[in-house]
Structure 1
């Protein structure tokens, strides 16, 4: 009788242990339940791709591989990722043929949900919004993905490493500038007449804030944290540093003009290029932004 009871208890324990583990994930549309970790994942957004790679999750496919290599660069893409087309108009037929068990999209693909959902479950992370803190949202999204792929410990380790590294850079900058940090504004050139200027709620601005730096051209919060300005409007930055993100194909044409040469920050040699670093990514992009900007700032005369 005791043997029968023991066998019954073992059977019950084994059966219960075999039950799938429910994972509840919150995206921009609400809560989603998964019974197992997805294995065939397609990323339709560069920030999604970045987050997955940081979490040691290799997607089956992604949007615009060449664009990522040009504008994002870090972290490095694994070899042989399948390219499913552009971010705004991915190849739905190819996506269907790949038989994913999960598609992860961003705000740019919101209008594609009706077409994506018949192919596979979809998570949508729309991290940029004027009404919330974009950095905090990016960190929450990063941790939700970590939860889905059982990478919480790695995610926390990455965030701790990021914090320690930025603190180290902050101390280096404070020493370099004799504890009188300059004001800094970051931009992306649109063309020779217009530039996107990063302000409140922008990832470059959050990186600068964590380095202890305030903006040379303060701007209010927007959805993406940037505002378009005429090149001539940059002349108000007469006592600060301007950093611009590459690539900019028309740089030689603009920088040779008398207008550009007359800019206060150009005449004072307080202007520098930042190698391509993604300004609309996740929390680890903030680390790469901080490192890239600090590297240039440490070469400037206090």
Structure 2
């Protein structure tokens, strides 16, 4: 039955409404980031587009001061961004590598019935209940406020996600393909590296992106395990708000844009694998 114009109008109206709701905060943040100080205060009244666009907010974040502003920052955004990039990347590598190898072993060699659920328990406990003993251990090892200490805990916390996601992808790969390669004389590692892993490459790219976003946006772990040297962007944003009494909206918007750049760029780089990874095995009969 051909849809009527009224049904099409209603459908596209709700689609546009949903898009507007999703894009509204993003557009407001982008426009706010390029407004000078008088325009993001309530003195002159808020407007959608900046009347006098400026990079003053970004200059303030990177250099700690900007023309026209009497306040200065004790810490610029450079080191927190480096900290987030280093710890999120290493934590993602740990979670994805360990999750991929362990999930492949579970799928191909069997496991105790409770093993996958045991791995999932790492995500079931309340974060604060887990972090109390972790903070004691990390303090004993000297891992507080270090890049490697935060990277390790990121890898441990996101390991269940990587394990379960890769497990579903490996289950979709027919074992007959691997058996044929084994009959041809390939070793177990060569079969995994040359045959199975390329097949699940779209799923692997999806897993890497999601785990990276989880680590990149973490606030609680970084807040408890960093003090000064390796503060990440979410923690830095909270200190910026506290230092400026919640009034520097333009700087916060600029920092939000900077924080969104790495995940967006990473997603664009792997987008050719992303759609395939999200639908991997969806059409299996």
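1, 2: which one has Cα extents along the principal axes in Å, for residues 135-238 alone, as calculated, at 50, 34, 21?
1
Of the structures labelled 1, 2, one was used to calculate relative contact order in percent (Cα under 8 Å, 6 or more apart), giving 17. Name it.
1
Quick check: 94, 45, 36 is what I get for Cα extents along the principal axes in Å, calculated from one of 1, 2. Which structure matches?
Considering all the candidates, the number was obtained from 1.
Of the structures labelled 1, 2, one was used to calculate distance in nm of label points 7 Å out along Cα→Cβ at positions 191 and 215, giving 2.5. Name it.
So the calculation was done on 1.
Taking mean count of other Cβ atoms within 10 Å over residues 127-134 for each of 1, 2, which is largest?
1
For which of the structures 1, 2 does the calculation of helix-only ellipticity at 222 nm (-39500 (n - 2.57) for each DSSP H run of 4 or more, over all residues; to 500) return -11500?
1
Quick one: mean count of other Cβ atoms within 10 Å over residues 159-166 came out at 21.9 when computed from one of 1, 2, so which one is it?
Traced to structure 2.
Bear in mind these aren't lab numbers, they're just calculated from the coordinates by the rules spelled out. Predicted model, so just to flag it, every value in this text is computed and none were measured. Cβ atoms are built from the backbone, for glycine too; each structure is taken alone.
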